[in-house]
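Enquirer: The next part holds the structures, each set out as structure tokens.
Just so you know, all these numbers are worked out from the coordinates, no wet-lab data involved. Please read these numbers as outputs of a predicted model, since none were measured by experiment. Cβ atoms are built from the backbone, for glycine too; each structure is taken alone.
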Structure 1
């Protein structure tokens, strides 16, 4: 296991993460990210889209939205577990490293 990241290491990741975001935004133009949600909000949206999936086959953009919802749900659970109330983004350092190494 790696030692925790320092603030300087995290600060140095910002330009790379911003470049990754710009690349993704250009590649997936027209797809809007979902806002951060509470556990209850994410759960409700997942329930709605799964109800739709039960009635008919989901379209491509709906499948993408489901993926975003599941990520939002995971982040919301992690945030509330860490006792952050409301809409927060809490990621592990391993998760941050994974995002950076993908680029």
Structure 2
């Protein structure tokens, strides 16, 4: 298995769609990896980002975070996404965890 890094697009053995790795390389060293699925098409939504790389085209579903065990699931790196598209995805994933105190 290749070492998995943030921004990698991976395939899971037996999986139907690729996944974009959003977790950092340090976290990935734990054997777990946080990913978002990349589907061929999806409705326009604030949490969906269209990507196009050399080998991968589709829509990243930023709201569908999943944790996979890369070694147990037979993951392999197929492609890599960087630049503004990747930053846009990270901003959207981060927005899930933003804290806004509620007025009481």
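Enquirer: Which one of 1, 2 has relative contact order in percent (Cα under 8 Å, 6 or more apart), as calculated from the coordinates, equal to 29?
Expert: So the calculation was done on 2.
Enquirer: Continuing with this model, one more query. One of 1, 2 was used to compute helix-only ellipticity at 222 nm (-39500 (n - 2.57) for each DSSP H run of 4 or more, over all residues; to 500), and the answer was -5000. Which one was it?
Expert: 2
Enquirer: Check the numbers for volume of the Cα convex hull per residue in Å³ across 1, 2 and tell me which is largest.
Expert: Comparing 1, 2, the top value of volume of the Cα convex hull per residue in Å³ belongs to 1.
Enquirer: If you don't mind, there's one more thing I want to ask. To which of 1, 2 does the computed value 2.6 (distance in nm of label points 7 Å out along Cα→Cβ at positions 42 and 74) belong?
Expert: It must be structure 2, since only it matches.
Enquirer: When mean count of other Cβ atoms within 10 Å over residues 18-25 is computed for each of 1, 2, which one produces 12.0?
Expert: Structure of origin is 1.
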